[in-house]
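These are the structures, in structure tokens.
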Structure P
Amino acid sequence: MNQAEAGTLKQNNHRVPQEKMAPSDILLRKIQYHSPIDGADVAAIRRLRCEIREFVAGEEFIRQGDKPKAAAIVVEGIMARYHSLRSGARQYLTLHYPGDWPDAQGLFLQHMDHSVCAMGRALVCSIAHEPLMKTFEERPTIGFAVWRETLIDAAIFRESITNNASRHGMARIAHFFCEQFHRAKFAGLADANSCPLPLTQTQLGEMLGMSLVSINRHLQALRQTKAADHRAGRLLIRSWSKLAALGEFDPGYLHQIVPPGRS
């Protein structure tokens, strides 16, 4: 799966910038944070054919109820999973960063029970299920690594349930901000004290199970602590120790282990 194989973008006929990491490198970087793979595994991943697609804010990769035929790996930007309610409202479930597989479950499910959309501009590498499953059979270690990706997703789901159900107001937002900054840092999207977080206050409420009035009030209270701020789609960390204390944040559930020789 190299840049030559990536081809052209599905929309607007844009091309992947050559100076940026190849999709296979982004995928490998993420997998190697938690799974040991050898040279043959790396070569097998690089051989996978990838179709690169560009998405704009709100555009869906796959919808709730669809039958999945390809897996998505985020290459640039941020994607989100969400449930659609009959009222038209959304419950955002998780955000996904470069290297993440936001719909890996679709490899084994007949229909999607949630949708995946872009939060701002995003690039996604789409890999057909059939060659991907064949690769898993030939190189089981790769299959185990993707399985581990789904287990980490489940850990994030469990933590979000606890956060939304057991923490209140400012602490809930603080924990969410800590997680997003931590994950953005591992994905290479964060600088020393900030990262993109392209959510409106309405979307924050749909993620955290809070009304717009509550989100606005608690964001103002969080700003007053000088721990963090969120404006114009960007998260600014003013005091990591204070923010982590407010949100009772422990990153262990993310299972991100930096391999030897990497920082």
Structure Q
Amino acid sequence: MEGKVTSLNHDKICRISFYHPKRNSLPSSLLNELAETITNAGNNEDVIVIVLQSEGEKAFCAGASFDELIAISDFETGENFFMGFAKVINAMRKSPKFIITRVQGKVVGGGVGIVAASDYSFAAENASAKLSELALGIGPFVVGPAVERKIGKSAFSEMSIDFEWKASRWCEQKGLFNKVFPSIDEMDKAVNELSASLSKGSPDAMKELKKVLWEGTEDWDSLLENRAEISGNLVLSNFTKNYIKNFKENKQ
């Protein structure tokens, strides 16, 4: 199996990393493993704060695996694939621990949803972002609630409709990134400082604050499942199949 998810606990901080050789894209196997790892860290009494990151110095996450998308041939398989992103977002939402994301590079589609579902995010200056799902004939349905909650309906609409790259400073201004740094080293210093500070705090206080911050999302289990059904239908279209096929051919 290509790709991996790893976790390391040290001094009350759990660092969860994911990796895939194709720009840290996420096939369903990695999505399910990532959701489970986040849930386990949230249930671990020896963990107070979670840092979510990907490996390498280039893309943070290229979103859905195109290899897996183009192979989907029935509704059930399509729905199950998009439920992978729903599971990750809901695991982050339900975790009683604050989740900090470290965004070292470009982030696309489902990856934007993961960043939006975190409680705090640091990014390097080259970490531009885009929602490209509409170009594929799908639309950002599953990640939409998380992104809209984070940056507001107007900015979410802008990202969804023009699906162009948004610079890191735009993302910071809209709230997708909380802080942007000129270099990865400076970003990592800030990640380490905040996670270390939170690790010395009251887990009960942070748990209660997280509940407050996520008020109004109690229906997301069913909401994101409904959105996965929409995407599961749309991914079967000839438009989507042809787009992915042409994209992959042009990349070769």
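No lab work stands behind these numbers, since they all come straight from the coordinates. Bear in mind the structure is a predicted one, so any value in this text is a computation, not a measurement. Cβ atoms are built from the backbone, for glycine too; each structure is taken alone.
For distance in nm of label points 7 Å out along Cα→Cβ at positions 65 and 137, which structure out of P, Q has the highest calculated value?
Max of distance in nm of label points 7 Å out along Cα→Cβ at positions 65 and 137: P.
Tell me which of P, Q gives 5.1 when you compute distance in nm of label points 7 Å out along Cα→Cβ at positions 209 and 241.
Answer by label: Q.
Tell me which structure, out of P, Q, gives -16500 once helix-only ellipticity at 222 nm (-39500 (n - 2.57) for each DSSP H run of 4 or more, over all residues; to 500) is calculated.
Matching structure: Q.
Taking volume of the Cα convex hull per residue in Å³ from the coordinates of each of P, Q, which one would give 116?
So the calculation was done on Q.
Looking at structures P, Q, which one was distance in nm of label points 7 Å out along Cα→Cβ at positions 89 and 169 calculated from, given that it came out as 3.0?
Corresponding structure: Q.
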